[in-house]
Structure I
Amino acid sequence: MTEFDLSQTDRLLTTTKQVRKRLDLTRDVPMDVLLECIEIAGHAPMGGNAQRNRWMIVTDPELKAEIAGFYAAVGRPYLEAAGTPADDRMGRVIDSTVYLIDHLAEAPALVIPLRLDRPPSGEGFDNASGYYGSVLPGVWSFQLAARSRGLGSCWTTFHLGHERQVAEMLGIPESVSQVALLPVAYYTGDTFHRAPRRDVGEITFLNQWKNPPS
């Protein structure tokens, strides 16, 4: 027997999306709400249970504007290089990405998940997997916690092209890694819908590659 309402937990897990256009840029997000989400994120799995993840919340308008400049400096050329979208769905994603580039500085809060130490280099995939596997689950937990409180967020990484400059601006030591940037705001839509995904039977194999589970 489970103590959870599976209809509710499944709805949370399947309808938490990356929100760009429907962020309420006019409403402040209380600090205590952001801290609640970070506290919950701290319970995500991490290697050796070593609590080496940290978080930076940026609300200062000047700092947000500078970060947005670095974000756009990477994001705009990236989208230009991507060319014409293959279909309408991808076109909507690109359109919303452009919108976020244009309005990132207006988000009430920018949340940057951090990891003490730098990613392993030249030591094999297993070490890199363990490094990121100890911090990225917490980022997703933060987004789930935010969603359950009426907040939208978006997992972005364009600013990492200028990670050092952003770190200097925020006083982040050289030994600390930024792993993402999340604009966070209240959600302006009525509801979240499930995104289209491939059937589970197409993406799951049993014992051998391409061997279907049933």
Structure II
Amino acid sequence: MKNKVLTILYIISVAVLILTVSIGLPIYIRPFYYLQIKALGLEEYSGYTLSQIITAYDSVLNYLTLPFTKFSVGELPYSNDGYLHFKDCKALFMLNFYGLVISLAVTVLLSTLNKKVKISLITFKGFTPAFYSAIIALIIPLTLGTIAVINFNVAFTLFHTILFPGKTNWYFNPCYDPIILLLPEEFFMACGIFIAVSMLTICGTIIARNIVKKAREKK
């Protein structure tokens, strides 16, 4: 039995899974940051040692990604505004994590049911639901990527304005929150590129496989 509602749910869950996995990669793969410490000259730029930088970054990431973890930036000082901003960030990090887990569970469940023929996900014009998930997921990196290429500072500001409406505590003063010296714009740009490339790779693979499969079926 074909089910339109479950097909739509599947499309949404796969799109969310692609987004959350791509966003999660630079977060959970910590060596991605470690490799940039010397490349960006963070020791010279910040005045902190390699050990202090890694400890500060790991402490912040532990707070952002693990529930019931107290805020810490290692040996570095921090202001109340700095703490409040990271508290806002933690909510977004946890939202991404829960979105990943839930979308993965829904995708696996519906895929399993579809294979066992208890339900039948609908194909449209010869393409699977995942094809349309990939198309939807591509809209975000293409839109943000276009803005970032034109002006990264504008994209960076727009990103924070959308995610932290009405707040300005994401403007860090390195005198009070030196952690910002360890997280320069170049690092966030690298994260954006990592996320965009991951999404393009995943979406491109899904789209390409669908196109090839459809072409073979026509023969």
*Of the structures labelled I, II, which one yields 19.6 when mean count of other Cβ atoms within 10 Å over residues 64-71 is computed from its coordinates?*
I
_Suppose P(r) over Cα pairs in 10 Å bins from 0, in percent, for residues 72-159 alone works out to 13, 33, 35, 19, 0; of I, II, which structure was it derived from?_
I
*Of the structures labelled I, II, which one yields 2.5 when distance in nm of label points 7 Å out along Cα→Cβ at positions 56 and 120 is computed from its coordinates?*
I
*P(r) over Cα pairs in 5 Å bins from 0, in percent, for residues 8-103 alone derived as 2, 12, 19, 19, 18, 13, 8, 5, 2, 1, 0 - corresponding label from I, II*: II
*Which of I, II yields 2.3 for distance in nm of label points 7 Å out along Cα→Cβ at positions 48 and 80, as computed?*
II
*Given a value of -13500 for helix-only ellipticity at 222 nm (-39500 (n - 2.57) for each DSSP H run of 4 or more, over all residues; to 500), point me to the structure among I, II it was derived from.*
I
*Where is distance in nm of label points 7 Å out along Cα→Cβ at positions 112 and 192 largest, in which of I, II?*
II
*With distance in nm of label points 7 Å out along Cα→Cβ at positions 16 and 176 derived as 2.3, matching label from I, II*: I
*Of the structures labelled I, II, which one yields 18.9 when Kirkwood radius over Cα pairs in Å is computed from its coordinates?*
I
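Every number in this text was worked out from the coordinates using simple rules, so none of it is lab data. As the structure is a computational prediction, the values presented were derived from the model and not from experiment. Cβ atoms are built from the backbone, for glycine too; each structure is taken alone.
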